[in-house]
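In what follows, structures are represented as structure tokens.
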Structure 1
Amino acid sequence: MYKRKIENLLHQWKEKANHKPLVIKGCRQCGKTSSVVSFARQNYAHVVYLDFHEHKEYKLFFAGALDVDTLTLNISAGIKGASFVPGKTCLIFDEIQDCPNARSSLKFFKLDGRFDVICTGSLLGVNGYKTKEEEEEERNASIPVGFEEIVDMYPMDFEEWLWANGIEQQHLEYLRMCLEQEVPVNESIHNRLRELLLRYVVVGGMPEAVATFFRTNNMNDVLSVQHSIVETYKADMLKYARQEDRSRIRECFDSIPVQLAKENKKFQYAVIRKGARSSEYRGSLQWIADAGIVQRCHNTSITELPLNGNAIADIFKVYMTDIGLLVSMLDEGTARDIMQGNLLGYKGAIFENLMADILTKMGRKLFYFQKEGGLELDFLIRYKGECVPLECKARTGNAKSLQTVLKHPEHYHVFHALKVGDYNVGRSGPLLTLPFYMAFLLTEV
């Protein structure tokens with residue numbers, strides 16, 4: 001296993017007095033289960049693991065009373081070796097969305113306080129297909145509001161990728177110093193990080209793809225893993241979505257590379273299918289977003305804070321949560337073209353999605369600004385207490401919209417801007433340029 005940031009969060013959660021059961025949600029195969037199981041085995045004398053996806057029969061443990069004594073009796077009778085010692089046992093409820101009553105039981109585990117519970121969920125909240133029995137179970141179950149702590153987990157982010165490639169803390173502190181003092185990065189370090197960035201673009205952060213890359217150093221093997229993950233997502237769309245929604249969900253998903261290829265990357269339902277309307281496909285797109293596969297980037301009415309308060313609900317772009325999966329959905333040979341710098345027009349879409357990947361995995365919501373007449377800013381972020389445009393350039397290039405906005409602070413209320421691309425640190429008046437590999441350091445809000 002590679003070092004993941006969720007490890008620190010899990011330790012902080014465990015050390016917190018009177019902590020609630022923890023629910024970790026995120027897209028399939030982003031590393032939730034392996035991280036939780038590894039943490040539990042290292043920090044508890046006893047681990048009781050229930051996978052509701054693989055073992056449907058485990059739902060029977062929760063079919064009656066949900067008090068902790070009854071549940072521990074049921075589980076210990078049904079799972080050989082399950083041991084419950086107060087303060088020393090951790091229960092793991094994997095794929096908890098498949099057992100609504102198990103989630104309801106979190107209230108009772110919190111009130112009881114003898115055992116810690118960590119849950120994972122890949123499809124929490126999706127509007128999906130259910131049997132009559134499952135619908136009845138869900139109606140009778142209740143979400144334990146106030147008795148659980150929910151956190152999002154994503155595929156490996158760029159900083160975790162750097163850790164996996166041997167980049168040490170001293171190197172990261174050096175980068176932070178370069179950002180704070182606005183001085184260029186040493187050329188040898190600069191070139192090494194440029195190379196690692198391009199590799200991250202094609203490999204992405206799905207743990208199995210990352211492990212395969214380091215094990216084989218063969219992009220064909222990595223692509224095979226990525227294609228398998230994409231097919232798993234498509235299978236989920238067929239298995240878990242409602243019958244009447246399945247084909248539309250697939251159509252929405254398959255349209256994403258085409259949506260990003262447009263000069264105006266605003267998500268357009270007509271691109272999915274000629275004549276398609278939002279009323280037909282809005283729920284389908286929501287399903288994919290709820291599954292954590294894609295992220296919406298909302299247009300804002302003005303370039304001011306708060307960004308969420310100024311967002312326009314029905315005007316947005318859509319990006320893949322993981323950049324490597326997007327690249328795997330493109331033509332064969334795209335990964336090689338990226339590494340060799342041979343992409344033409346589509347490189348802008350790839351590097352925009354890379355920025356969306358980085359921002360999302362930092363926990364930031366995505367926003368951009370576009371108005372009639374062609375002015376468009378790739379992203380808007382809250383940075384150092386201001387609304388700051390962030391422009392992406394796969395190569396060096398002008399950012400005309402950005403220059404327009406900076407020349408008219410009286411109208412746009414923008415006083416500083418960031419541009420990331422294939423160059424070193426530099427400043428020109430209110431514009432700070434950064435190498436793409438430093439974008440994950442833009443944490444100050």
Structure 2
Amino acid sequence: MTDPHRIVIVGGGAGGLELATRAGDRFGRRGRAIVTLVDKNETHLWKPLLHEVAAGSMDIHAHQLDYLAQARWHHFTFYCGALESVDRRRREIAVAPTVDERGVEVIPRRTLSYDTLVIAIGSVANTFGVPGVVEHAYALESADEADRFHRRLINACIQANYRPGNAPARLRVVIVGAGATGVELAAELHNSTRVFAAYGLQNIDPERFLHITLLNADPRILPMLPERIARAVTAALEDLGVSVACSEQAVEVTASEVKTKSGKSYPADLAVWAAGIKGADLLANLDGLETNRINQLLVLPTLQTTRDPDIFALGDCSALPREGKAPPVPPAAQAAHQEASHLLAAMALRMRGRPLVPFHYRDFGSLVSLGEYSTIGSLMGFLSGKSYRVEGWFARLMYLSLYKMHLYALHGPVGVALDTLARILKRGTEPSVKLH
């Protein structure tokens with residue numbers, strides 16, 4: 001008898017949680033491996049949903065998943081705490097202590113040993129050193145941050161509704177960065193404020209109350225999508241009343257405005273920073289592992305880190321170049337899902353002592369949701385090698401299926417079916433946006 005293989009996965013995002021769930025079912029249940037998931041949070045929320053949480057069109061508490069419950073159901077162990085350090089020689093990681101809201105230590109610092117370590121801690125906002133971003137802007141990089149933004153939005157609407165009679169009722173939101181997060185948030189906010197006005201805020205004119213400005217340093221929005229798609233999304237946003245300002249690089253964020261390199265100033269009651277991502281600062285000095293200029297771990301085609309074959313990385317915290325002129329694997333949910341599936345097979349090969357095979361990313365296209373108004377994007381045709389524009393109900397169906405695929409990986413077909421049915425039945429007793 002040999003000791004079970006010790007698999008430690010750090011980070012319970014889309015890729016990390018899917019890998020822990022499937023590895024627990026495949027290896028942990030049979031005793032072939034001890035699967036451990038480490039995350040600094042106690043609950044999981046699919047990151048592409050954060051803009052809906054911020055706008056209030058999704059209730060954070062209805063969609064969060066408890067790691068402890070998932071671990072109990074799928075034969076892995078969960079440890080709450082942030083990654084503190086890695087000792088490659090001893091094959092150990094240190095997990096930082098966890099404290100409560102009073103600063104009292106709840107769980108002490110501890111170490112975990114591994115045979116295979118997977119780092120999947122995601123990304124953080126890249127402020128590019130712009131002054132005032134940390135102090136005055138919301139980055140929407142976590143469920144807590146999205147929830148804080150939503151509460152601030154609700155309070156701003158209520159405050160405007162009970163303003164003095166001669167004061168203008170308006171809310172100015174500036175979103176810096178016109179990638180998928182910025183664009184989707186702009187559309188969701190437009191819809192949410194109209195709903196708020198319908199729920200008893202009679203002094204707010206939904207047509208004039210909200211003014212959203214979308215700033216982008218690039219010449220166009222949505223650089224990851226074909227230009228024809230970006231033009232269509234721009235037109236749709238402008239029809240909603242969103243001001244789209246391209247080639248405007250933010251250089252300072254204050255409590256009341258966002259200043260750009262061209263010398264313009266955009267008044268902001270709420271500022272959102274969605275201009276880019278990077279790896280956590282911790283990764284830049286993780287026992288000598290190689291990183292790029294934005295702190296992402298460099299990995300080989302097998303997803304092993306370049307300097308340690310026992311350590312893998314997946315998702316936003318990793319950087320995998322592609323052959324030829326193809327761009328690197330993007331920091332997207334579909335990439336994390338594919339990498340998790342690949343690493344599950346890689347674990348089986350490692351435990352049998354067989355060589356690993358390289359990971360091949362397949363781009364299925366990109367979709368951008370404009371909330372209740374439209375969904376626009378491109379889907380990849382693998383026979384022709386071309387991308388095709390899709391929009392309307394079909395694009396919306398494809399967009400919703402991405403989340404259902406994530407739930408399928410976590411709960412299986414029966415769990416997804418029951419969850420979908422429960423939400424349909426409950427929909428008639430809830431407002432369409434979260435009002436608190």
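Throughout, read-outs are computed from the coordinates displayed, never taken from laboratory work. Values in this document were obtained by computation on a predicted structure and should not be read as measured data. Cβ atoms are built from the backbone, for glycine too; each structure is taken alone.
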Between 1, 2, which one scores greatest on FRET efficiency 1/(1 + (r/R0)^6) of positions 118 and 302 (r between Cβ atoms, R0 = 35 Å, to 0.05)? 2
Winner on FRET efficiency 1/(1 + (r/R0)^6) of positions 182 and 422 (r between Cβ atoms, R0 = 35 Å, to 0.05) once structures 1, 2 are ranked, highest first: 1
Structure (1, 2) behind the derived value 12.8 of mean count of other Cβ atoms within 10 Å over residues 78-85: 1
Given a computed value of 68 for percent of Cα pairs over 15 Å apart, for residues 46-101 alone, which structure among 1, 2 does it belong to? 2
State the single structure among 1, 2 that was used to calculate helix-only ellipticity at 222 nm (-39500 (n - 2.57) for each DSSP H run of 4 or more, over all residues; to 500), giving -10000. 2
